[in-house]
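Okay, got some structures for you below.
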Structure 1
Amino acid sequence: MFVCFLVFVFSSFGKRNAADALVEQQIAGGVQGLVVGGTTGEGQLMSWDEHIMLIAHTSKIYGDDLLVVGNTGSNSTREAVHATSQGFAVGMDAALQINPYYGKTSRAGLMKHFGAVLDFGPTIVYNVPARTTQDIPSEVIFELAKHPNFAGVKECEGNERIRNYANKGVACWSGNDDEAHDAKWDAGAAGVISVTSNVSPKLMKELMLGQKPNPKLRDDLIPLMRWLFKEPNPIGVNTALTMLGCAEPVFRLPYAPYDENTRREGKKIIESIGTEHFVSGGFGPGSSSSSSSSSGEKGGGVRDVNNDAFILLDEW
């Protein structure tokens, strides 16, 4: 399964909601599921009311077209239980659950924490030690996999870990875009939960759901993926979507856009791949655009956004 780790999109230009427009481009590009309110979607900056409303909206409007996975995990079991019960009540198909971060717990605590949310419905456990500073041991995953609502794991600890799970019948989605091709074709991953899909769903679909491995496309996309993660996610993808005209140049602090030189580097990468392969939107103020691509075809274009066009919010 090919899932997009959906961003949070600001928009005031045009008549259509930019977030919905981006979702529709994901669907048209072949995405099979969306994670709503994850780190990429700035769920950590939302109130739980905002969070659940976004899950409800996505489920109601697009639930017939793809799977809606609500990120309802928390480092507080009480919050995770409450948000997960609400998420399923408003229509999400599955929950994404992270292990408690910062205020870490024991192995016994992990089992109790995940056990408290698994009873509500299908659950993908998310292991990302780079953010939580605590790895979820394989033994915990195998124990959780006995629960009937355990759907699998989003794993960021490399393809050998994924291979081990796949060989033992545990569904696993790669959490690393740059490793996802090999995770699928070599290690047996079920798919990827992707950040890059936000900007190029069609190419990520081709990479993951093609008839055979495509190492050339993998290598062509690696520079883009590395650029997107040059700073902590979601800084890169938010900058890219602004440059592609899919979002206004508004960032909620503590996130701030790439600097001008890094944006220039990203524009070259996008245009070398071909802008026709990327999402597009209405261009906003404070920018100029170029729609040329390496193949000479017309795409949505990449805009040069002036530094003074960016708005950084410390209240919203």
Structure 2
Amino acid sequence: MKRLAAATALALSLAALPSAAPAQTAPAQPAPEPAKPYKITYIQGVTGNPFYMSVSCGGAEAAKRLGVTFEAQGPQQYTPALQMRVLNAVIAAQPDGILFTADDPVALTATLIEAKERGIKIMSIDGDVKDLSVALANIQSDNFQGGAQAGRILVELVGGKGKVMALMNSPAANVAQQRLFGFQEEIAKHPGITFLGVQYSNNQTAKAASIITSTVAAHPDLAGVFTITTNNTEGAATGVREAQREGKIKIVGFDTSDPIVEAIRKGIVSADIVQYPYRVGQLGVEMMVDALQGKPVQRQVNTPFVVATPQNIDTPEVQKYIYRTNCQ
């Protein structure tokens, strides 16, 4: 009976977790009607990803409302080389503004500077490039705080002790690094937690699944996993199922997809940090229109996130944050 009561208290505490407070609150009012039909292009980190699709859907909604032209493009794989090709093609088309999610915070900086010198305004979505002078603004969640919250949740889920690990795309992923740093800082406060380190999936779901199964083979007492991006969460859920450790290995993810939502409902993913990319896209277009009209824009805008759990995944408050696979 005590174990049942403890499990119930844990479920309730997760369901009631507040979203992290953003450092700055984005303006709620839409931008005024533009004086001309500006052309704005959003360059995604990779096509087919629900986060970037949700940003695109929010941008399309704001563009329609404001009477500007909007399109989204991206590479088919999450690599700077392929994204560079997309960026060069977009620059050649000479849009008025580019919203940009960088696959690498350094590799594309020189080309973005070239676009800026051609008079194209640049804004970052979901993370700055290293040279902060390139973009007029950056719109994203506070990824460090999101990672810290994931750490607190995972520590609670595993009872404050045990072996945990992290899965992310690559060492060059700046946004993911912020989440990892927040997570590491939080779990370091708990001496009962043994951190096995971070492993890299190259954004491949099958690779993430393989990492989990091999880690379980080496560490049968693995207690928890922090999966820092969408494909890593999907892959970890597959790996836990293949290892027949559902419910025993706690997964705390970051970002959503249809498979992740189903895994949350089934309890395979215990908790998930969910951003608000639709609103990010709206803000990107609204702020770009302001900038094109010569109005000042806020340099850093942080958007909120919520914690999705099996207990709250289907509530209206959480569902409005869930990422989209199309704009219908």
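None of the figures in this text is laboratory data; all of them are computed from the coordinates on show. This structure is a prediction, so every number in the text was calculated from the model and none was measured. Cβ atoms are built from the backbone, for glycine too; each structure is taken alone.
Below is a table of values for the structure above.
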read-out: Among 1, 2, which structure scores highest (criterion: relative contact order in percent (Cα under 8 Å, 6 or more apart)); value: 2
read-out: When distance in nm of label points 7 Å out along Cα→Cβ at positions 233 and 257 is computed for each of 1, 2, the largest belongs to; value: 1
